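What follows is a set of structures to go through.
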Structure P
Amino acid sequence: MIGLAAPAASAEPLHGIAMHGEAALPADFAHFPYVNPQVKKGGRIAYGVVGTFDNLNPFILKSMRTTARGMWDPEFGNLVYESLMHRSRDEAFTMYGLLAETVEWDEDRTFIQFNLNPKARWADGKPVTPEDVIFTFELLRDKGRAPFSRRLDGVDRLEKVGDNSVRFTFNDKADRETPLLIALSPVLPKHAVDAETFDRTSLAFPLGSGPYRVKEVKPGEKIVFARDPDYWGKDLPSKVGFDNYDEISVEYFLQENSLFEAFKKGEIDIFQEGNPTKWARGYDFPAVQSGAVVKETFRPKMPSGMLGFVFNTRRAMFADAEVRKALTLAFDFEWVNRSLFENAYRRTESYWQNSDLSSLGVAADAREREIAGPALSRIDPDVLAGTHRMPVTDGSGRDRTVLRQAMDHFKKAGYAIRDGRMVDAEGRPLAFEIMTQNADQEKLALAYQRFLAALGVRVSVRTVDDSQYQSRSQTFDYDVIIKAYASSLSPGIEQISYWGSASRDRPGSSNFAGLADPDVDRVIEAILTARAPGDFRSAVRLHDRMLLSGAYVVPLYHLGEQWIARAKHIGRPEVTPLYGYQLPVWWDERAQ
C-alpha cells in the first residue's frame, strides 16, 4: 500500500479543487476576497473558552475534548499544524494550495496527487517532504482518533512520486469527497514525532509548519501562541491577510458567566453570544455604553441546519410516521419564541433552509423524481411541491385548529383520546420521556410537555448529568432527545452517520433517530456520487424532502444570524464571506 512510485502520466496541475464544479478563484489570485491584504500585523488578542485542557495533541483519542484550543482549530485557526490545502470560506467546498502548491487528479477521482511547495518548512527550518505526508497518514491510521484514523480507509496505495510529490490512489470505499478530505488533513514532521508515544497525552511543545509556535502553557488555564517570524507561508495567496497577531492567548473558564465577566472587564477581547435574551438585555455594562465594546450582527449565507426533538424510531411507539407527524404539529413555536426567546428565532422548516439546497419553496425537478423512483410516493404532496410550511399558531399553546390537525394524524395511526389519555387501538397510553442535558433544554422540553398534555399525551422530562447523557445517547437509550444537525453547503459522508442504515446500530454514531431506510440510503449515495452541481443540488433537495416527510425530528428554530461582541481595538474586514465571520482574518488596530 505504501511505497515509492516512478513518475506517472498525470493530469494537469491545478491550483485549487472544488467538490462540485471548479474553483472560483483563478490560478493567479492574490488573496481570498474576505481578507484585508493591507492589514498591519502585530498586537495581540485574548480568546476565552469554557472548559479545560491537559494535552497539546489534537489528533488522539485520549483527551479528545480536552486538547488546547488553537493547535488545530477551525474557529481560531490552525496555528501550529497545517493541512495540504486551505479551504476558502467564501465557497461551498473549495481548496487552494498550502503545503501542496498544486494538485492533480482525474475526472473520476480515482487518485489525487499533491505536489508539495518547495518552500514549505517546519518551524525548525527543515523542509516538508513526501515522507512526512506518508508518515502522518500511517501514524494517524494506527494511533489517531476519528476522523483522521479513517482517512486511509478509501486508499489503495499511498506513494511518493518523484522528488516532491505524493499520490493517493483510491479503492472502492472512496467517494468523490475523499480527495478533499485528504487535502484537509494535517501533516506532521516525521523527524520530530515519536510514533511510539504519539497516542499519549502530552504538554510538550510541538513542532509544526504553521504560523505560530506555543510560547506558554498553564495546564487547564491558559495557552499562549507567538507568531513565528520565519513562517514560510506568509506570502501565499491563501494566507495573505491571515495570522495578524504577534501573540494569541486562549484562556479557560469553568463557567460561561465567569468568561463573560472577564470579557466585561476587558480581559478577553471577543465574546460569541448565542442567547437571544442575553443579547437583547445583557449588554448594558459600561464598556458597551462607552464604545469600548462593539456589538455586531453577521448574516452568513449558510443553511440553517436542524435543531429539534428527535424521535428514537427504535421505540415501537414512534415507528408510525403518522404518530410522529401528530407529535410534530403539537409543538407551538409561536408560544415558545415569544415566551422564552424574545421572538429572536425563526422557525426551521428545512434541513438546508436559507440555501439553494433547500426544498422549501421549490417543486421537485425531473432529476429528483428520477433519483426517487418508487420512493416518490412516500413524499408528502406539499413537500414534493415545495409548499410545505410548519403551522403558525395563535401562540396560546393550545391552538385548537392545529391540535385538530394533529388529531387527524393520530386517528390515521389508530389512536384516540379516552378518559383524557391518548391511547392506541389496544388501549395502551402514549407516554414517553424526553431526556435533556441542561436547564435550557429542560425548559424547552417542559413547554413541549405542556402542549402535548392538551392531547392526552403523557410526557416526562428527565435531565441527566453529562456522563449519563453521553452514555445514553451513544447507546440510543432514550425515547426523545434534543439534537442539532449541522448542515453545510457541501453535505457528504456525514449524512450516513446521521441517517444511514449502516449507522443505525453502531454505538456512538449520530443516527439518533434510528433510521434504516434503503430509499434514504440510495438518496445519500446519489449525493456522494453526484458530479455535476445540478445533480448534487437535486439529490440534496430530495434528501431534504425525504427527511421532512418522515417527520423524524420536530423542527425547532434557528437564528439566521451570528452575534459577536468585540473590544473596539479588534478590527475586521468589511466583507463577510459565505460562512460568516472568520476570526483568523481579524486584527489588532493598535499594531504599529
Structure Q
Amino acid sequence: MPLLYLALFFAVLLSAGQVRAEIRYETDFSALDNAGLEGAADIIVGLSQLEQRKDEPIESVSLLRRRASGDVQRIREVLRSEGYYDSRVRFEIEEPPADDQPAKAILQLERGPPYLLESFVLSFASPAQERAADGISYESLGVKMGERARADMIVSAERQLITRLGRQGYPFARALDRDVVVDHETRSVAATLEIDSGQPTVFGPLAIDGLSDVDADVVRRTVSWKEGERYDTRKVAETRQALSGLDLFSSVNVSAQQDRRDGESVPMQVAVTESPPRSIGGGVKYSTSEGVGVRAFWRHRNFFGGGEELRLQGDASEQVYGAEINLGKPAFLDNDNRLDLGVYARDENYDAYDAQRVGGGATLTRQFGGPYMGSVGVTLEQSRITDNTGTNSFTLLGLPVKGEYNTTDDLLNPTSGGKLTLTATPYTGIIGSDANFLVLRADDTLHYALDEEKKYVLAGRISVGSILGATRTDIPADKRFYAGGGDTVRGYDFQSVGPRDAELNPVGGSSMMAGSVEFRARVWEDIGLVTFLDGGNVYRTEMPDFGEDILFGAGVGLRYYTPIGPLRFDIAVPLDKREGDSAFQIYLSLGQAF
C-alpha cells in the first residue's frame, strides 16, 4: 500500500509539472491581406485575443485552441457587421516542433460573397407619428440600397434619424427596436427600424436659474429660439454654445422640462453658474530683433451688469511702452452688434521711426451669421513722429472698415479652415495736418489637416497691401507698410524687409506683399515640430513691384501644447542675406504664427 501511495504522489507531481509547462506562440494574420476587408482588418486584429495576448505564455496547445475558438466567433461577428454572412473562418494550430520553439496560430479565412441591403423600412409607433418623418428619405440618412449591408450604415441611419426628428419638432424621439433579417438564399438583408417619435413639440416659456450679478436680458437675448416656435435641437445647442462663449458663466445647462409639458408646449430652462467677473492676466514674447515684450491686463466681464467688458492693458518692451482702456458693449441696438470704445497712449522706438501717439476710437462690429463678420469705426489720433525726414506732427481722422470670413477651428492652434480679412481705412489730416490717404490690405490664411487626427497640418498665409492717395514720404512713418519679424518674414530683423536708408534703417513703403508656408507635425501629445518658408517685400510704389526680388527666410520650430494654446519657439535664417542682416532670428510667443 505505501508503494501505491508513493506512485500516486509521483503521478500527481508529474501531471502538475505538465500543467505548469508553458509554451510560446506566434500569430499569422496574413489571410487578411487579400480578403478585401479594408478597415475591418485592423478591427479584427485589434479584437483578437490571440494577437493581444501573444506575448503571454500559454499553458498548453489545447488552451491555445480554445483561445483561437473565441477569436473565430469575434471575427465572424466583425464580418457579419461588414455584410459578409457566409464566411469561413478557422485557425490552424501548429504545435511547437521543439521545446524551445513557438507554436503557430494561422488564420484561415474565406470572406464569402457580400450580402446586399434589399429593403430599409421606418416603422413608427402609430400612423399619426409617420408625419414626423416628412421630408426624411433613406438616402438622406446615408442608406444605399443594393450596396453591402454594413451594420454601421444601419446604426448610423438610426442615429441620424433621431437627430433629424429632434430638429423637426420631435426632441424626445427614440428607437424602440432594430430588426435585421438575413436571407441566405438571395444573399440579401432587410432592415426595419421601429421608432417612437413622441409628440410634436414647440418651445414653451423660458425659466432662468443661477443669476446674481448678470442681468437676465443677457441670457434672453442669447437664446436663439422664440416661444411657440417648433422645437429644434440645433437651436438648443447653439444657445448653449453661445452662452458658454460669453465668458460670463462657468457652467451652462439648457434643457427641456418634459415633466411640465402642456400639450405641445414644453417649458425650457437655462441654468447657469456665474464666473468671477474680474480677472488679471498677461503674456510674454521674445525675439532677437525686438527683445522681450511683456503684456499685462485687468478685465471686468460684467461691468454694468449687461455683459459689458472693461479691459485695462499695459505693454512694455525694449521698443514700445503703452497703455489702453477699452469698453465693449454687446447687443448694441441689435443682438448681433457689438460696440467697442477705446483710448490709448504709446511710445514707440523702432529703427524705422520714433513715435509718441495718443488716440481713441469707436468700432461697431456685426456678426452676419456663420463665418461672416464686418465692422466700421472712427478713430482720432495725435502723433509726433521722428524718422529720416525729420520730426513731424500729425492729427489724423480715420474711418476703418473691415470684412472677415473665418472658418478656422481654433484661435491659437487652427488645424482646419481659413480666415480672409479685408480692410480699408481712409485717413484725413485735421488741425493743421494735410495728410490724406487710403490704406488697403488683404490677409488670407488656410489650414489643411493631412490626417483624421489633425496631427499633421499644412498651413499657408498671404498678405497684400497698398496705400493710395499720397507719396511714401507724405505718409506718416507709423502708417507705412513694413515686413520682417515673427509676424511676416521670419529670419530678418523686425521691419527690415523693404527699402532702407543709407544707414541701413528701414523706411517703410506704400505697398507690400508677404507669404508663408508651414508644415506642422504633432509628434507627441504635448510636443510638435514645424518647418516653414516665408517670403515677401515692401515697395516704395503704390502697387507691389513684381520686378523686385522677394526676400525669403526659412526655419524650424518647436511647439509645446498647453491647455490655453501652443507655446511657439521658432528659429529662422535669411536666405537672401544682405549687409546688416543677422545670421538668424529667434521667436518665442503663445499661439501658432498664423
Structure R
Amino acid sequence: MDRNQSFFYRFRLPFKLLGVFILAISFLVGAYYLTKLGPKKINPNAVYEKFDEAAGNKLLLETQEKEDEFRMRAEQRPPSEDDFVMLDEAIDGLSEYIAMRGGFHRESVDRREALYKLRDNYRGDVLYEESVQLENQSNEQKVAGNSKEALRILERALYVQRSLNERYSRSKYKDARRLTRLSREVDQLTALPLFEESEAAENAALQSIEDENYGRAKLLYGKSIELQKDLNLRFRGLQYADVQRLARLEQELSSLESSDIHIEIEEYREAGQKEEAEGNFAGAAESYQNAFRLQRQLNKDFPQSRFSGVRLAEELQSLRENALSRDLGDGIKAEMARLDEALKDRTAWKAIEIIRTLYPKVQQFSEQFPRSTILGKNALLKLQYLSAIEDDIGFLQDRIYGQLLPIEGVDGWRMLRTEVSQALYMSVMLKANPSRHVGDLLPVDSGNWDDAHNFGERVSWLTGQEVRLPTEDEFFAALGSLRYVDLRETSWNLENGDGVTHEIATLKPNAQGFCDLLGNVAEWLQSNSLPGDGEAYIAGGSVETSLDDLAEKPVEISNRRMRNRYAGFRIVVHMPEEQ
C-alpha cells in the first residue's frame, strides 16, 4: 500500500461522518426556505401594504352616514326606492373598503352582511305583504265561486313569494313551506276544472248511451279519458290523479266500441243453444265456432273491453266441443252410470268388465275433445285409477264396508268406526302415506284437509257411493253423550298417551261402536259452514289434549293446508236404507 492510499484508509471513517453532517445541514436549510415559500398566516385586521388609510376612513364614514340615514327613514315610513338605492350605495362602499384592505376585513364583512339582511328584510316585507294580500283575495274569489279568477290571483301570489325567496334569500320572510303550499293550491285550482270537465263528459256519455246515441258516447268517453290522462300526468300528487278511474273509463270506451261484436257473439251463442235443444248438434257446433272466432277478434282488437277475456273464448270452445261430442259423451256417461251401479252392487267382476271397455273410450274422448265438459273433469282420472286397482276392488270394498256403522239420528249415512289407518290409506292411495309416525295400524297423521278429501274421493270411485268427511253435526251425533263415560278408557290423551299416537281401536268403543272420536289424532271435518275455502274444522283433540279439554268436545278452526303430526280423519259414506 503506497503512502497516499494509507492516508485515506486511516481517515476514511471521519470523512464519512463529515459527509453525513454536511448532508443533514443542507436538508434542514432547504426545508427552512421551503416553509418561507409556502402560504403565510393572514392577520384579518392587518393593514394592506397599499392601503390608503385616509381614503378608507372617508369611505367608511360615508357608508355609515348612508346606513344611518336609511334606518332613520325606515323607522318613520316604509322605505322608498330612493332609500333602497342609498342602502345599496352603503353596501357597495363597504365592498370597496374590503377590497382596499386586501379582500378581507372581518368587521367590515360582518357589517356588510348585516346590511344585506336589513335590505332583504325590508324588501321581503313588501313582497310578503303583497303575496299574503293576493292569497286572501284568491280565497274570497274561491268562496264566491269564481274559480278562474281565484286561480289567476293565486298564481300571482305564488310568483311574488317565489321572487322573494330567490332574490332576497337573507330575508326572514323567505318561506319554502309557504311556497310549496301555494304551489299545491295552484295545482288544486288548476286540476279541479279539468276533473269536473272529465266527469261531465263521462256523465254525458252515459246519458248518450241511454239515448242510444253511441257515436256521441264514444266521443265523450274519449274526451273524458284525455282529460284524466292529463290529470294523471301533471298532478300525480293530487286526488284528481286516478289511475283506476282512467282504467275504468278506457274499459267503458273499449266495451262500447266492441259492443256490436259482443252482440253478434251472443246471437251465435243463443243460436247454438237453440240448435242443441233441437238435437242439431252439428249446427250448434258451427254457431259456437262462429262465436269463438268473433271472440278471438274482440280479444285482440279490444283487450280492455269488459267483453274481452281468454276465459270467454275457452268457454265457447268448450260449448263447441260439447256439441260435437254430445252423442259420444252421452253414451260414455251411460256406461259410467252402469259402472257406478255395479260398484254399488259390489259385483266387482262386472265392474272390471265395464272398466276394461270403458277406459279406452274415455281416453280417446279426452284426446279428441280436451275442452268438453260433458264427462266432468275427473272422468279420465277415475278410470285410470280404477284400471290401476281393478284386481283389488272387491277386497277394498270389503275392508271399507266392514268398518261402516250407522250414526244415531242421521239417516242415509254411515261412518267409519275408526280413524283411517295407514294400511287402509296406502291401499286406497296406491302406497302414498303422509304420516310421520309410521305404522300400518296407526291412524294417518300429518295429512292436510285436501289429503283427507282426496282419500274420500277415491273411496267414492271404488264404491260408486257419495263419500266425504263428516260434518260437525255428524261427528257429535256419533260421539253422543259423555255422561258416565270414563275418557281414560275410551281415548288416548295427555295422561295416558305418552305423546305418541296409538294403533286404532285399541281402547273401548263408545256406546255406538265408534273408536277414538276423542284423542289419539284430531279429525278433519267437512266444514261447509265456513265462509272461505281456506279453513276447516278439526275436532276431537289428540293424544296431547288433556282430559278436561276432551270433556269439552273440542273443535278448532285450522288452515286446510296445515300438516299436523296429530291430525287425521275418518269418512262417511252415503248408504240409502235399501242398500
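Tabulated data
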item: Ranking P, Q, R by mean count of other Cβ atoms within 10 Å over residues 414-421, the structure that comes out highest; result: R
item: At a computed 11.8 (Kirkwood radius over Cα pairs in Å, for residues 438-485 alone), which of P, Q, R; result: P
item: Among P, Q, R, structure where helix-only ellipticity at 222 nm (-39500 (n - 2.57) for each DSSP H run of 4 or more, over all residues; to 500) as derived comes to -21000; result: R
item: Ranking P, Q, R by distance in nm of label points 7 Å out along Cα→Cβ at positions 22 and 70, the structure that comes out highest; result: R
item: Which entry (P, Q, R) yields the derived value 49, 27, 10 for semi-axes √(5λ) of the Cα gyration tensor in Å, for residues 174-325 alone; result: Q
item: FRET efficiency 1/(1 + (r/R0)^6) of positions 142 and 566 (r between Cβ atoms, R0 = 35 Å, to 0.05) from the coordinates reads 0.25; which among P, Q, R; result: P
item: Parent structure of the calculated result 34.3, 128, given that Rg and Dmax of the Cα atoms in Å is the read-out and P, Q, R the choices; result: Q
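No value in this document is a laboratory result; all are computed from the given coordinates. Because the structure is predicted, anything quoted here is derived from the model rather than measured. Cβ atoms are built from the backbone, for glycine too; each structure is taken alone.
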